[in-house]
Structure P
Amino acid sequence: MSISRRRLPPEESRDAAIEAARALLVEEGPHAVTLKAVAARVGRTHANLLHHFGSAAGLQEALIRHPAETITAQIAAAARRARATDQDPREVVDLTFDAFAQGAAAMASWMILNGNRNALDPILEAIHRLVDDLAEGRADSAANLAEETLQLVLVALGDALLGGPMAQALGLPRETARALATRALLATAKTRPL
């Protein structure tokens, strides 16, 4: 008995595969994001996914690209609001930490450990564009912004991977890393020239 499959337009098929990969990442972790597992989840064949993504690495890159662009756009808007109103940068911190906590840290770490560093390019490019965009017209603060971004991203990545157990082992509230990151941003903002 053959299974009848509805033919999807190429973009819809790619989107369905990326959404299935995202669900697998969140539900089971990065090791579960395989072409075979994604194909089974969307009712397609392994060959169909190879046609759309070229390889498992291509699927992983596509999985990373969209959220990287979406999240950095949200962070840019939050950073502009904080800058314009001289507000607490906690929204920027929360968006950054949440992005890594919702699978980006696990996926990035898994890719690095498996030697697939190029798949991180969409994240790195999106962050670079974000820093360039926020620093536009403010050459004096571009280096500071790059350093703040590096610090925030590394703390958010570390928190997503080890923050819960580390805070618990040290007897600290789970939100401590976010509070520390917020304080660091506020401290550098006070020392930055206007």
Structure Q
Amino acid sequence: MKRRWVGSVMTDEVVSALSGTPADEVARWLAEYDINGLPVVDAEDRVIGVVSATDLKRARRATAADGTPTAGAVMSAPALTVRADDSVVRAARLMSTSGVERLPVVDEEARLVGMVTRRDVLRIFARPDVDIRDEVIDEIVVRALWLSPQSVDVAVHDGVVTLSGHLDSSGAVAIAVRMTRQVDGVTAVVNHLTHRYEAPYRQPA
């Protein structure tokens, strides 16, 4: 089944700051590049935090700071990150649960390799219904369950997939529903499938 990875949608040209970069300079970069946050890296390009527009506003309101605050002083740490080989679904869930708009993408040594944004993710999830339907039929009904395309009626509306039909086993129904939920762009699955008997799915010989 087709899966989308963070590395396929991320931006690899990333504006980043060092710990000692003045906060005023970070603010100028956010305005210049029209972004709401950027990663902070160390001398080895490892991500150590993230500075957001909210962090900068909070720093400006602070009255106890001596001199000009730096990125390292105002950043949020540790940074939430993803890997290029993480799924787009995982990145989307992390953004949603954490309330962030962008995530640094790092390699196995935590070095910065890119940035993925909510907009990047939404481009994947805003797939046309017809593309989702074609993938469910081809990848799940035909390739995974070894059934004819007409065996399951697949209807898709605004990312909501409705599965209808009569399969042999409860196991086949469970596989069809579970795999459909994992298709990129699917927001919900309505299961109207029925089955002849209760049994695990067995692939035809």
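When mean count of other Cβ atoms within 10 Å over residues 104-111 is calculated for each of P, Q, the greatest value falls to P. Structures P, Q were shown, and Cα extents along the principal axes in Å at 74, 31, 27 was computed from Q.
When helix-only ellipticity at 222 nm (-39500 (n - 2.57) for each DSSP H run of 4 or more, over all residues; to 500) is computed for each of P, Q, the one that comes out at -9000 is Q.
Any read-out appearing in this document is the output of simple, stated calculations on the displayed coordinates, not a laboratory observation. Treat the numbers as computed from the prediction; the structure is a model and nothing was measured. Cβ atoms are built from the backbone, for glycine too; each structure is taken alone.
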